[in-house]
Structure 1
Amino acid sequence: MNYYMVVTTEIDYEWDIDNHFKCAGFPERNRKSLQMMNPGDGIIYYVTKRSKFMAAVEVAGEYFIQKILYGMT
């Protein structure tokens, strides 16, 4: 099992809470790290504005690329 830290904004963290951490979006520059993540690995969320570790979740599936932005209209 490996652990990864996600540094995120308060707005993005609130979106993650609203969708129950079922899907997380990452920029293209994080592709190599995402490819290394496996089900069972841990992700720790650090929210910059609050300067706190806010959540720890478990990777439940493989990564995928989605070109459509969720929640954007």
Structure 2
Amino acid sequence: METVNATLRIDEQLKGQAVQASKIPFALRCDVPNTITLKAIKEVEDMKINPSKHQSYSDVDSMMENLLK
């Protein structure tokens, strides 16, 4: 398995606990995306597969104009 570096911002007290215990004093977890996020992910996947079914823009100004209607 490939390893990567990660940076965490933690307060000094938590850092002290981590140093003493030689590990981070909390569990890491990966939350399951909520329904709205899953719907957005599926929409993007469909956009990649079927780009002609979705609106596209040649510039940001026209996209913003359409979004703000």
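Derivation of every value follows stated rules applied to the coordinates shown; laboratory data play no part. Note that the coordinates shown come from a computational prediction; the quantities given were computed from them, not determined experimentally.
Assuming 234 is volume of the Cα convex hull per residue in Å³ as calculated from a single structure, say which of 1, 2 it is. Structure 2 accounts for this read-out.
Among the shown structures 1, 2, from which was the value -5500 of helix-only ellipticity at 222 nm (-39500 (n - 2.57) for each DSSP H run of 4 or more, over all residues; to 500) calculated?
Working: 1: -5500; 2: -14500.
Checking each candidate, the match is 1.
When Rg and Dmax of the Cα atoms in Å, for residues 7-46 alone is computed across structures 1, 2, the figure 17.1, 49 traces back to 2.
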